[in-house]
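Got some structures for you, see below.
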Structure I
């Protein structure tokens, strides 16, 4: 196979892609640069990405000493994993029912799913907080996980994916004597991994970076999630230690970057396939 000729148009497109990549990577580049600078160098008038003296060791040491970084990362993993498991277990059967089963309330249920996409967590935060307070489950994984266990976005995403699956596959499974739950477990789920991976990226990124809800229901540092843990770097009297703050931010963003790079192929495949129509 011969390589495509390097034309002017191709060079222009490549240049635009490189420029776009630099724009999106600029905050991350500045974060890495700031995490290696001393406090006095951060607030100088000159802009330099390369520190005069590297303070990576000192800033990362401060990041681990100021807060329990392993505990923050563990809380983030537990919360995101529990939310994802509940969302997939609930969303997959719901989406399958809406996509492949015919029942009188199907259109009503679909309308409720679409309406659910319009309701932000901010609108339900107060009643949920009051309910969790009366149940005495604040400062717990229950309060962090329960409000997000049902994802209408997940139902909608899987619905689009399941509509593209051939009905003959479902009919053949029914002729073999499978129940509807058996079809979901043994036919739908094994063929839905691209969509599950795509949804997992959306879910994990959203809840790993969520600050609003943990800030409401968590006051105990033992249950703090990674974004909430960054607030402990604030110091009203001494000023914010931005070098250590950027080092801590780098630590909590690395798992997301690694997860996306590992799942990139499946993520693109899942997003592409959910746009198909059956």
Structure II
């Protein structure tokens, strides 16, 4: 419903759970919670183009997922998404990850791979309603940590996304270098984030992300860079109603690629900027049902 998760399954407190359907992958389950966008800030604070899927821009169809119980703070899980094709590797997905939580400390890591994402309409990934990279292979791995002490929580995450023979992205559109199709595109994302609970009803948060991209074309390797800063404050009137204000600014630097990658885009903006800078502000009143 609404393009999100839809699954059924069985759970046992001693052996874990097995679920089947349309579900989040291991990067979302484990690493996303160490990022600002996957924890307390949401969509606007995603890494450029949500390249690592920590804001769950895509879900995995026809998937089987196992999640273990927690053993002394450790938990792990894995998923396989079927291609629905006689060529089992055509638009299939697999991912796995784990975490350790003890008191205010959380450490998590995950890996996912999708072969020929969206190549078939009925496979693991489908661009109808989802936004992901189009290419012959998509690999994402990452790790992160959160540490809570008193009213403060600090976080750090690193993610690495590689797209083989990239053609485009659901947010950026077509990626067409003038020298011909690129052989690969890689993003490395380094994030620092912090949240402070000023009162039981009010928190403030901030994040900074440095992203370095490698675009491999016939003439060599180009390295555009992205710096994104975000600030947020959220006040709860009740358990179900809150008001929040957010701001995010992104600047693109490094090498020019003569492609859409040269222009800033804060995820959830109405479109890509016409230059290397983009600022987005949001004020919202939210009621949860």
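Only the coordinates and a few stated rules stand behind these numbers; no lab work does. Nothing here was measured: the structure is a model prediction, and the numbers come from that model. Cβ atoms are built from the backbone, for glycine too; each structure is taken alone.
Some points to look at:
- Structures I, II were shown, and FRET efficiency 1/(1 + (r/R0)^6) of positions 15 and 63 (r between Cβ atoms, R0 = 41 Å, to 0.05) at 1.00 was computed from II.
- Each of the structures I, II was assessed by relative contact order in percent (Cα under 8 Å, 6 or more apart); the largest value belongs to I.
- When helix-only ellipticity at 222 nm (-39500 (n - 2.57) for each DSSP H run of 4 or more, over all residues; to 500) is computed across structures I, II, the figure 0 traces back to II.
- Origin of the derived value -0.38, -0.84, -1.12, -1.31 (log10 I(q)/I(0) by the Debye sum over Cα atoms at q = 0.07, 0.11, 0.14, 0.17 Å⁻¹; candidates I, II): I
- Label whose coordinates, when distance in nm of label points 7 Å out along Cα→Cβ at positions 47 and 255 is calculated, return 3.3 (choices I, II): I
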